[in-house]
1. Out of 1, 2, which structure matches 1.3 when distance in nm of label points 7 Å out along Cα→Cβ at positions 41 and 265 is calculated?
2. Assuming -21500 is helix-only ellipticity at 222 nm (-39500 (n - 2.57) for each DSSP H run of 4 or more, over all residues; to 500) as calculated from a single structure, say which of 1, 2 it is.
3. semi-axes √(5λ) of the Cα gyration tensor in Å was computed and gave 41, 25, 17; which structure, 1, 2, did it come from?
4. The value 10 for relative contact order in percent (Cα under 8 Å, 6 or more apart) was derived from one model only; which of 1, 2 is it?
5. Here FRET efficiency 1/(1 + (r/R0)^6) of positions 233 and 313 (r between Cβ atoms, R0 = 30 Å, to 0.05) was calculated and came to 0.85; which of the structures 1, 2 was it taken from?
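Please treat every number below as a calculation from the coordinates, not as lab data. Model, not experiment: these values are computed from the prediction. Cβ atoms are built from the backbone, for glycine too; each structure is taken alone.
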Structure 1
Amino acid sequence: MQQQEASSRSQSSAYLNALSLEIQKKLQRALASPSQRRNLLQELFADIALEVDDRAKDIILSREEDAISLAEYGVNGRLCFYNVLADYYIRMPKSEKPILDLIVQLWSQSFASHIFALLFHKWLFEAQLDNADVQLRYSSALVEGATNVFWVDIQSNTRCFQSLFQYLLDEVALESTRLNKIPVQAQRDLYLLLSRFIFFYNSVDKIESFVKQCPAFPSAFLVGGPGDILVIELTDQLQKLKVEPVLLHYLSQIKVLRGMELRMATSTRLKTCLYSFTSPGGPMYPTRAVRHAARDALDFLFPVGRYPRHLISLFFRLLYPWYWPSSCWNFIVSCIKAVFYSLLELIYSRWGKLRERRTA
């Protein structure tokens, strides 16, 4: 039995070592071929972001006493190559050095920071780096790469890199021992990064703890406290979103901000951002679903002045006559639905009363 377990562990290590060597070879090819560099790095990024197939999963997860569960790596049963490689570089000292050296030489190239963030996001917080300049360089690359891969998720409305986000939030931002391993500037950049994507990755239940762990910002006197910084980043993120399902998701989650203490300037900024999504036409050109979601969020967060806002929205709506037919049609459909559901409710209540009388 022990021999079988040892063989299993050896097979898993050999497989991961082979993967690491393939990554190293592709990086060397990219370094040697300037004309093909971008394509090679893009292919490598796509390869390590792939989900592990069943055959490879049997090899990687074949340990028993040391068994690795899917919950340890992926999210919702999803296991990607970068998940297992990130842990491999922690368990195998010095195995990361050849790849790190190559990435440093390709530092300015597209997808280099993506690859670094996926492969070494755990290693950075476990390794002992005494050089402050190296710490800052790696930390900045991590934030840059994580930003890029999170935007890949947003553009495709997927959650392929949710495990990376959860690690940075749960194991770094909310754990001061790991957070303090990177320079203060990198801690601030990481806080801003997580603030922009915390709604997208369904982590609003951790906002209170997250805000409490906010590092000190030199501009806090002008900008405000941790909550203000979080909301400012969110409003900037909302204005950049172009994928309708993602924008609707943000608007549905943003209601959690109700009751948060904010400066007047921050509160006005959030209100203006939401209001910009409630009217048709430029510069946002929001769809009907987005307008209604933004109006609901605005009314929930800022109930004072709700009806004057609706009147102003109606006035601006009249400035776009080409929208009148669709507005009238949607109004008629909404009225019909309301009457229909009211009749159903009335029939159901009457039927319930008749049944009560019969049983009595």
Structure 2
Amino acid sequence: MNKKDITVNKLKSLGDTILEDVNKNQVPKIKVPSRGTSNIVYDTEKRYYVLGDRYGQRSLGNVKQISKMAQMVYVANFCKDLVRRGKTATLREMYYVSEGWDVDFGDQQESNIVGEDLEVTLGTTREDLGLMPEEDGASVYGNITLKDDDVEINALKAGKSGYTISPTIDEVDFVDHDVQRVIAVETMGMFHRMVQENAYKKFDSLIVGLKGQAARATRRFLKRVNEELNLPVYICNDGDPWGFHIAMVIISGSAKLAHVNHQLATPDAKFLGVTASDIINYDLPTDPLKDIDVLRLKELSKDPRYKDEAWQMEIKKMLKIGKKAEQQSFSKYGLEYVVETYLPEKLEAME
């Protein structure tokens, strides 16, 4: 049975559960796994957040839950139609379509949450349900050939912005590649710098521009190339708590997406920099830490994802020097410095 049929069957089973209760003269109800913080657990063996075993219950016997249950049924029916017809819709489109339904969403955030409830209840992803985000995909540059909708695309020949990762990345096949590693960078400024300086060739690498916090499709792409192509993944972000967090979401997933981290997290990915040690060793231009930066660093120090000694050392060192630095700060030594000096030294030390 293919993924499409599996998803349709899961959606149908949701409706069958309600009908069974009706036929038994019982109050219809749906069990929904809890996504509350008390039910989100860091799995030390898997090295990412997972959901615990607590469930909530939507019941038509509770007046306060009638609307939420109706919303879920309407969204499920909408998704079943999408999947059956091989179509997709953005989350924004679904919100506008819902204007014609007999249930009401106060705003798009509310409809988004119901979509998340549906994916966690069915144990699937919103992409499998035909729901897509609004954000543009990240860019990939380097010698990899992909088959997307029966069209083969080489990321070296797709222009200087490379291949844009599709929201339906699981439907894309990896045809061939001639690279040894993946280097993901936080900003598109650094991505274009590395493309211009031929970093893909110098490091036999795929260069991935994350565009800030990596989208789900980007995280899925990084996990797939790591596991399916056996390519090590390195992440180079700004040297501040927010850059650390962006990297860690790729490595160990996020609490918010605990129900799908098994498909998104890449536990073997490594943080390449910028670190507090880099700020000192390379005498980088810096900005002082703001109060919110200090607070965030202290939060990270208590986060189980950062329990590794190296992370703890870098967090403490950043708090001690009271400074942060951007990736582009290496330009102090010239535009070519990050590719000609910094990355070779860091990769040699890590490999």
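1. Going label by label, the one that fits is 2.
2. Value -21500 for helix-only ellipticity at 222 nm (-39500 (n - 2.57) for each DSSP H run of 4 or more, over all residues; to 500) corresponds to 1 out of 1, 2.
3. Going label by label, the one that fits is 2.
4. 1
5. On the way: 1: 0.65; 2: 0.85.
Of the options listed, only 2 reproduces it.
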